[in-house]
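Engineer: Each structure below is given as structure tokens.
Values in this text are rule-based calculations from the coordinates and carry no lab data. No experiment lies behind these values; they were computed from the predicted model shown. Cβ atoms are built from the backbone, for glycine too; each structure is taken alone.
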Structure P
Amino acid sequence: MEKLTNLLIVAGAGRNVGKTEFACRLIARISRQMEIYGLKVSAVHPDEAIYHGDHSTQLFTTNLYEESRSDLDKDTSRMLRAGAKKVYYLQGDDEQICTGFEEFQRRIPLSAPVVCESSSLWKYVRPGLLVLVKTATGETKPRSLEIAEHASLIVESDGLSGFSQLKSIAYSDVHGWLYGSGQPVHE
């Protein structure tokens, strides 16, 4: 499995736990210093549009869509408003996610920092940091238990105080995503 130190994946222990808010706050912080790219990956599930915005009117030539509007309520629009240079939405089954991610990589500069919201992409590539966002009181999806075993960082969101861990996350052109001591994260 390929390790991509420029990729930070934010996964969630459930719906509405704060993963998009965490991603957007991180994008806002890092984009003040350098260009950063956003990616939202959704595995195919029924009623997908209810949770991630309706992309059905787009003419897909692949399963990868570049978000162009920052004035909508979609997660991808929020990432643009936060300061990402470009944001993409990738939807599909396992094979489509893999091929779509390869297409995404061809569309951005080679070592550009990427903040990706996904609970599935970590199965195919090893990110520089894998962050799991959960609530103190909320239920944890069974599949997120596996993510917790591999996570570099588990963030508890209370919906009010923000994310204290954000100030300990940095990006280095040499090492990629860093947490805490400023040293690269090793598994």
Structure Q
Amino acid sequence: MNDQDLKLKIKRIAVEHFNTHGYHGTTIRNIANEVGCSLPMVYYYYKSKKDLFHEIIKKDYFDMLGRESRRLKAVGIIDFYTEFLLNVMNMSDYDKKVYRLGIKVYLSFDGDEELLRIMEEWEASIVFRHYTLILPHLKDSVHAEAKVRVLIHLIENIIERMIVKNQYVSEKEIREELSIIMG
């Protein structure tokens, strides 16, 4: 196994462990045992458990969000958000687990102050992005900022159902809920 393959395997096993046992319940020793490599080999790639977890969130989580947003081709705003949510529901198991870890950090269940700060900065940036996207599509721009916040909460709720609770959400249901907000 080459270096990149081993590093990727360590990260994949770590994602499994962080999802199953949480940040504090996961040990580098258990990851190394499951990977089938020595403890020093894991530390060769990652200085600490924190370093490994940070790479998963800072790199994999945000790379996945960027990749998903670049995939969107829809023109209509309801189509745009529906496509995004359906893409999230159909992500690979690995991406879903990384997304779940991101949600846990966002909700302050796992991670640390640095990751929480990064998540809060990201959240602040998406409010303006959503506002810019939907403002031209609102029939009534009264309470536009409140509608954006409600839209974000709806999207977060649907993603929580799909990713955290592993529930199926139909396209029809997504469209109906988005239509209520979009008027």
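Engineer: If distance in nm of label points 7 Å out along Cα→Cβ at positions 122 and 162 computes to 2.5, which of P, Q did it come from?
Structural biologist: This figure was derived from P.
Engineer: So semi-axes √(5λ) of the Cα gyration tensor in Å, computed for just one structure, reads 22, 19, 17; which one of P, Q is that?
Structural biologist: P
Engineer: Hey, relative contact order in percent (Cα under 8 Å, 6 or more apart) derived from one of P, Q reads 22; which structure?
Structural biologist: Q
Engineer: To test your reading of the models, identify which of P, Q gives -7500 for helix-only ellipticity at 222 nm (-39500 (n - 2.57) for each DSSP H run of 4 or more, over all residues; to 500) when calculated.
Structural biologist: P
Engineer: If you don't mind, another one. With log10 I(q)/I(0) by the Debye sum over Cα atoms at q = 0.15 Å⁻¹, for residues 82-145 alone derived from the coordinates and found to be -0.58, which of P, Q does the value describe?
Structural biologist: P
Engineer: Tell me which of P, Q gives 0.55 when you compute FRET efficiency 1/(1 + (r/R0)^6) of positions 34 and 130 (r between Cβ atoms, R0 = 41 Å, to 0.05).
Structural biologist: This figure was derived from Q.
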